[in-house]
Structure 1
Amino acid sequence: MQRIPMTAEGFRALEAELKILKSEERPAVIAAIAEARAHGDLSENAEYHAAKERQSFIEGRVAELEDKLARADVIDTSKLRGATVKFGAKVTVTDEDTEETFIYKIVGEDEADVSAGKISITSPIARAMIGKEEGESAEVSAPGGAKTFEIVSIEWV
């Protein structure tokens, strides 16, 4: 069974989503199905089919979240240190072509949000940076061609 790396914050977010699905979403969709059934003929009942589809989505997501939480490898990033880029690092990089500077925190897949500066450990840019030190360059294969980033700083927050 493959472990899934994530921060404590990411683990709590998945737990919160699971709790909402089980305590709010699931009962609401069950009530919607019961109400739609009361309307009679189910073969042409759009409300019934929409509620069943929503129920299917919820049950699938519940199973997915339970699996991820069971396989979670929660990493306390506050205890991490080092001179190389690894999971949990906050990395400042500069695009060597455009001189633009970006700040990324390397997190688990479910926590990734580029607009918030969080990139997945499995993303191409994170994989290119892993193991590099300040001053080194990381080459990333992008759809528009290869990009090279210089690692300006590595912080642990």
Structure 2
Amino acid sequence: MTVELVHWPKERSRRDRLHELNQPRLLLVDPEADPPLTVDPSEDWVRLPANHEDVQARIESLRRRAEAEPILDDGVLRTAAGWVALPELEARIMEVLLQRFGRVADRQSVLAAGWPGETPNRNVLDVHLHRLRRRIEPIDLRIRTVRKRGYILEPGYR
């Protein structure tokens, strides 16, 4: 996984494009500029001038984070542990879970993604989540139910 180096604030538009692509990036902040406020795990920053070891450590940290994050691309879910192809309905459910990776995705959002414009009964979602759980276990992911709130997609912690 490549980590892009971006000069801040001079390359702000490039940073925005890389953010849209979820591309890991290290911002090299000009000495007189304010660093950006970010909670994006694909982004970090270091103020210039910075020593080589600090820059390399932040690049390695971003690279490891990027490899740990699951990615869904055209129905293929990838993690550092491997990949699995998902049926279309399960891919739509997974998109919602990935958007909230490590946090609760409410049941209504999951239902709306899986069955747009419909309201299936509770058992239909439960059956598909059961199948999805079995599919993603080998690539070191798990879906946990948070009673009366929704679901959390998280690393499987092998």
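Each reported figure results from applying straightforward, stated rules to the coordinates on display, with no laboratory input. This is a predicted model, so every value here is computed, not measured. Cβ atoms are built from the backbone, for glycine too; each structure is taken alone.
Here are the numbers:
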| quantity | calculated |
| --- | --- |
| Per FRET efficiency 1/(1 + (r/R0)^6) of positions 24 and 104 (r between Cβ atoms, R0 = 25 Å, to 0.05), the highest-valued of structures 1, 2 | 2 |
| Structure with the greatest value (metric Cα Rg over 2.2 N^0.38 Å, set 1, 2) | 1 |
| Structure responsible for 1.1, with distance in nm of label points 7 Å out along Cα→Cβ at positions 64 and 120 calculated and labels 1, 2 on offer | 1 |
| When relative contact order in percent (Cα under 8 Å, 6 or more apart) is computed for each of 1, 2, the largest belongs to | 1 |
| Structure with the greatest value (metric distance in nm of label points 7 Å out along Cα→Cβ at positions 8 and 48, set 1, 2) | 1 |
